[in-house]
Structure P
Amino acid sequence: MQDKNYPNTDPKDYYMIIEIEEVSEPELKGLRWDFKKLKNYKSTFASALPFTSNLSELMKNKICKNQFYN
C-alpha cells in the first residue's frame, strides 16, 4: 500500500487488495445487479466496506438489460 502512495489516515492491521478483470463471458457482459438486495450489503456508511456474494445470489438479483435504475 505504501508503494502505491495510499493515504494512511486511518491505519488498519490488514488490507485486502484485489484486481478486477474485464468480463469475457458473453452471458455476463452488460449485466447490472441490484446490489442493495444482496444479503451482505450494508447501508449508510457501511456501504463503502467490501462484502461478498456468490454467483447464485448475484444472478437472482440481476436487472434486465432493458430495466434502468430509478
Structure Q
Amino acid sequence: MLRCGFAMANGFAASGLPQLIAGQLDVLQGVSPTYVIFAIVLLVILLTEVTSDTATATLMLLVTGALALAM
C-alpha cells in the first residue's frame, strides 16, 4: 500500500496537480498565515477521504512547496 501511495503521488506530480492546487490557493496571498494553514488543513482532510495518506502527504509536500514559492 505504501508503494501505491508513492505511485499516486508521482502521477499527481507528473500531471502538474501540485502547481494547479497551489495556483488556486494563491488567492490567499496577503491573508493571515493562520487562514492559509486552515485552508491547507482543510484540503488535507478532504484529500484523505479520496486518496491514501501516503499519497496525500507526498502531494501536500509538493503543494506547500509550490505555494511557498508563489507567495
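Values in this text are rule-based calculations from the coordinates and carry no lab data. All of these numbers come straight from a predicted model, not from anything done at the bench. Cβ atoms are built from the backbone, for glycine too; each structure is taken alone.
What the table below lists for this structure:
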quantity: Test item: distance in nm of label points 7 Å out along Cα→Cβ at positions 14 and 62 calculated as 1.0, pick one of P, Q; calculated: Q
quantity: Among P, Q, structure where Rg/Rh (Cα atoms, Kirkwood Rh) as derived comes to 1.04; calculated: P
quantity: Relative contact order in percent (Cα under 8 Å, 6 or more apart) - structure with the largest value, from P, Q; calculated: Q
quantity: Value -25500, calculated as helix-only ellipticity at 222 nm (-39500 (n - 2.57) for each DSSP H run of 4 or more, over all residues; to 500), assigned to which of P, Q; calculated: Q
quantity: Computed 3.6 for distance in nm of label points 7 Å out along Cα→Cβ at positions 30 and 46 - originating structure among P, Q; calculated: P
